[in-house]
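A.B. asks: Input: structures, listed below.
Values in this text are rule-based calculations from the coordinates and carry no lab data. Keep in mind it's a predicted model, so treat the numbers as computed, not measured.
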Structure P
Amino acid sequence: MAGGMGDDAWNRKTVAFDFFDGKGVIENLIRELAIPKSRFKALSAEEAPHLQPGRAAQVLSGGTVLGWVGEIHPMAAEAFEAQAPIVAFELDLDALIKAARPARDYVDVPVFPAVTMDVAFVVDEEVTHEKLSRCISSAGGKLLSSAQLFDVYRDEKRVGAGKKSMAYALEYRAADRTLTTEEVDKQHARLIKKVCGATGAEVRG
């Protein structure tokens, strides 16, 4: 992964992909494959000399190594005349397949319409998409049918140092009726309150 996320606009600049974006891609894959006991273990400069110290991690499931993710060391990136950080990862396909628990429950095709609400949470840099999405799912209850991350924004002047804004499209739907505006607004406000309380997030206006 290299380059910028999105395009320059009057109210924001393109943000280069970094270690946390690569980590987020792997977290999404792990969640989709239902891999248990997943974790990231920091790699030292001796263990991964080709990666940037402090921005490199081993991907594990229990004691099984699934791969690694990190930013290519600046000295190595210079050889490619890179103008922005290069994020790389390597995964062991056989290990992923063995660790996966992809069983899924099937549900009926939705009949009643959904209502989509967007919300952007400003969180500490250490808060991952995996953690935030878990909080959103838990707080959303039965009416939250999906939560999709569509933007990650960093700007010290606008969101603060060590902070990032993570924007989600939240879809509310009931299986037995069309939701009223009042129901959606009430559930959306309840979700925001719970997520902010659990993660220390603030809603970006």
Structure Q
Amino acid sequence: MMQKLNEMREMKKQLDNPHDSEKIRAAARVLAEMENRPRESYIDVMETAGMEPETDPLDIESRVDELCDVIAAKVPGGPSMIEVWLSNCLPDDIETDDPQTLLTYAEMDRGEWEGQVARWADTVRHQQDGLDGYDDRLLADKHVQGHWGVSLARFEQAVVELDDQRAMEDLLGEPTDETVDAIESLTEVVA
């Protein structure tokens, strides 16, 4: 009985900090290497054909860290899946030095988001004269482009509409999806 209790405590300790668990990191490394095998094969085919690959090999250690982040997000008290996504998957076209500043917007419900759009529109109206009749979304778009370098619609698609399910799918499936896309592009060239 005591042994089982100690084993459970050890398992909880590992789950509470997956980045420091040798067992979890080893399992994550196996997954990362499995994800990388088809990518390496694709790269070999492209290089043999004298073509430039559309993707690079996975950085295994970075992928292990990312998988540990996902595990941490599934443990009570850990970061949210959205926080992990913002740190690891935020599209490059969204300009920010600290992706976590976007968490507030990703967690807003529809009503809160519409209120935020209205506040941004009011901010733009106060900064420039003659904008009283303009649509809130048009003015908020100007604000978002100035702060993050993307349109309001792009910001909504990437950040505001993000949910735990999509975040987890992106985090777990992105490397495989990128490899599949590269192979499909090669197939189109060869066909």
Structure R
Amino acid sequence: MRVRVVLFTSDLRVHDHPPLRAALNGSDAVVPLFVRDTGIASTGFPAPNREAFLADCLRDLDAALRRLGGRLVVRSGDVVDEVAKVVTETDADAVHLAAGVTSYAHRREDRLRAALRGLGCDVVAHDAVVTCVPPGALTPAASDHFAVFTPYHRHWEGQPLRAAVRAPRAVTVPDGVGSEPLPERGSVPGVSPGLAEGGER
């Protein structure tokens, strides 16, 4: 059985999700994975609104995947360690994810590639998933950034955008892949009363 992993990061949706579609192409099963990064939680700055919104988003993503025959696998820990565990458990040959735009995300992708190389697993980072165009695609010829808005705007208008990707018709998750329970908004203390509900709309 050919298995691939889709690592969801800030792209918690099934519609217009190139990593999910790419992982499904040519595979027998896919593990939709979200890792609750303990590195972020250990910063010492509690963010109850973020946690509650994330809980909503994960529940919505899980519900969308279940409508397609799959489910979301949730793990907690170091992202690289947890992805490597899932790759080992399922003998996955590739991990697909949205390319990150922050230095933290770039370091995570580099660590992921290094760790999975030894397991014979490819890491495929897809550009223009959480942004309209890849970072650095809109730069002037003589500089690394635009200093004036009008030339930037003109350059932006001429930039081709990728076509939206339809949600898949079905997602098959291999049997036996363990998951933690989904987090619940109601279990997060200190949430602002007017916080919007999270999820794909």
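A.B. asks: With mean projected area of the Cα convex hull in nm², for residues 32-143 alone as the yardstick, tell me which of P, Q, R scores highest.
C.D. replies: Values: P: 10.8; Q: 11.3; R: 9.3.
When mean projected area of the Cα convex hull in nm², for residues 32-143 alone is calculated for P, Q, R, structure Q comes out on top.
A.B. asks: Going by relative contact order in percent (Cα under 8 Å, 6 or more apart), which of structures P, Q, R comes out largest?
C.D. replies: Once relative contact order in percent (Cα under 8 Å, 6 or more apart) is worked out for each structure, R has the highest.
A.B. asks: Kindly point out which one of P, Q, R the value 8, 25, 25, 21, 14, 6, 1, 0 was derived from, the read-out being P(r) over Cα pairs in 10 Å bins from 0, in percent. Kindly include the intermediate steps, with their values, before the conclusion.
C.D. replies: Numbers: P: 8, 28, 32, 23, 8, 1; Q: 8, 25, 25, 21, 14, 6, 1, 0; R: 8, 31, 34, 20, 7, 0.
Answer for the origin of the read-out: Q.
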